[in-house]
Structure 1
């Protein structure tokens, strides 16, 4: 796992990662549900879609849109096990620990929280 300041500096230098933004529908959802509830969704998505040791559709399990967490996952490279290994130094081929899952939610919280504050 990486230091968050270093991670976000690296993510900002990636044209692909830095290009993700929440659309109006995502912003409305985030505002209506609140950051805490959206982060509860993030915990569930991480546990079900990323935490297992083997994922049959790895690399395709996170949609590009449809929920603010999905957008945040792509922006923060917490979208698949390959990105977790490349960007966060979390190896694939084994189940994620609770600590690693919590780390991912903190990463998502930082991106969503900063986005939420700067836009709304």
Structure 2
């Protein structure tokens, strides 16, 4: 893995952790999320940043790890950045609760496997 991809994955993972912390801070409840624009905007910024970072990954990284939905991540970022009024908050909540933890784990696993290969 090239150093740029490593740094990008570390940043993506950190935004995933930030989302988990936001949920812990504001409350793990869709009704809270739905009614609190600050909670929504904070999570939205993390999603935008994750998508922006994903777009900067090398093609080699994306093809080496095809089980990560890189294009879907970028597409969600584009929706948030360019057409926020169309965002379905129920789908976003599902993404925050289900997909973001999976993405964090995949980034951690990729970073860990690359570290092992470099040490082995």
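Given a value of -18000 for helix-only ellipticity at 222 nm (-39500 (n - 2.57) for each DSSP H run of 4 or more, over all residues; to 500), point me to the structure among 1, 2 it was derived from.
Numbers: 1: -18000; 2: -25500.
Among 1, 2, the structure yielding -18000 for helix-only ellipticity at 222 nm (-39500 (n - 2.57) for each DSSP H run of 4 or more, over all residues; to 500) is 1.
Please state which of the structures 1, 2 yields 1.00 when Rg/Rh (Cα atoms, Kirkwood Rh) is computed from it. That value comes from structure 2.
Read the figures in this text as sums done on the coordinates, not as results from a lab. Since we're looking at a predicted model, the values are computed, not measured.
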